[in-house]
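Next up: the structures, one after another.
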Structure P
Amino acid sequence: MIAGTPFVLAELAVELERLRDRVSRACVPLGFMRRLAERVANTTALCLACPEGMVVLTLDEGPGETIDALVLLAVSTGERGAFQRLEPHMLAIARDLGAHRLGFYTERAGWRRLIGPEWKRDGELYWRGV
């Protein structure tokens, strides 16, 4: 377990296969998936899995001299409410890694209704302090 959460380090290919039906619905471009696999292989991103799904997480420069934890890909098993249940765990992991903010990019409409008011939007980036 990582930072006292249900997440563990996982193999990206294994998790993509486990969640194949959910990944295929997400319509993730093949080029993006290749770059994601390269980042995980080069250890510039981590694949984390739990019974409810998986995420690929990386660290990036934040504002000033801070660090952001960015979710590059998140796939749930499809059970409603996964975001709300897993958000505290992702915040714990981001804190444990020394991040100032947790964020994710999305082009999907509707995230504003799903996430709480502590999340801010900057273009396609949603972020919140940890």
Structure Q
Amino acid sequence: MTYHTKYNYVCANCGLAYLPFNDHLKCPRCDTEGTKTFEIVKEAIKAYNYHKMIYKSPLPPKYAFLSLGDRYIYLACKMLADYPGKDDEEYINAFIKTNWDKIDDIDILSEHYKAFLIQVLEEFKRMEKQ
């Protein structure tokens, strides 16, 4: 069984589907502050560890997107699975470009996903040091 979350969110002003992963994070399309905050960074790390334990790989053989949060989890696990251990920002930029087909509204959300993946990587490194 793969790790899933029920996180879903759309901007109340413009309807863009995205997850505010920090307090006061604004909508990438209309700049309206999100009304909820989701712990998707921690959930993504949990999913990475769970998949490694169950499947011996950060990515399960098949992964269904049952929620918006599942897209974030999939991208984070894929990013961490391929992470070379250096040049973080350069790697994340290249990762987003090569995985754009898995991201809806990429033209609007690329900076949002970049910030999310950077935060995932920072949390992942912090947890590895413990």
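The numbers here are math on the coordinates, done by the rules we state, and not lab data. Note that the structure is a prediction, hence the values are computed from the model and not measured. Cβ atoms are built from the backbone, for glycine too; each structure is taken alone.
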Highest-scoring label, criterion being relative contact order in percent (Cα under 8 Å, 6 or more apart), among P, Q = Q
Could you figure out which one of P, Q the value -17000 for helix-only ellipticity at 222 nm (-39500 (n - 2.57) for each DSSP H run of 4 or more, over all residues; to 500) was computed from?
-> Q
Check the numbers for distance in nm of label points 7 Å out along Cα→Cβ at positions 15 and 95 across P, Q and tell me which is largest.
-> Q
Out of P, Q, choose the structure whose coordinates give distance in nm of label points 7 Å out along Cα→Cβ at positions 31 and 79 equal to 3.7 when calculated.
-> P
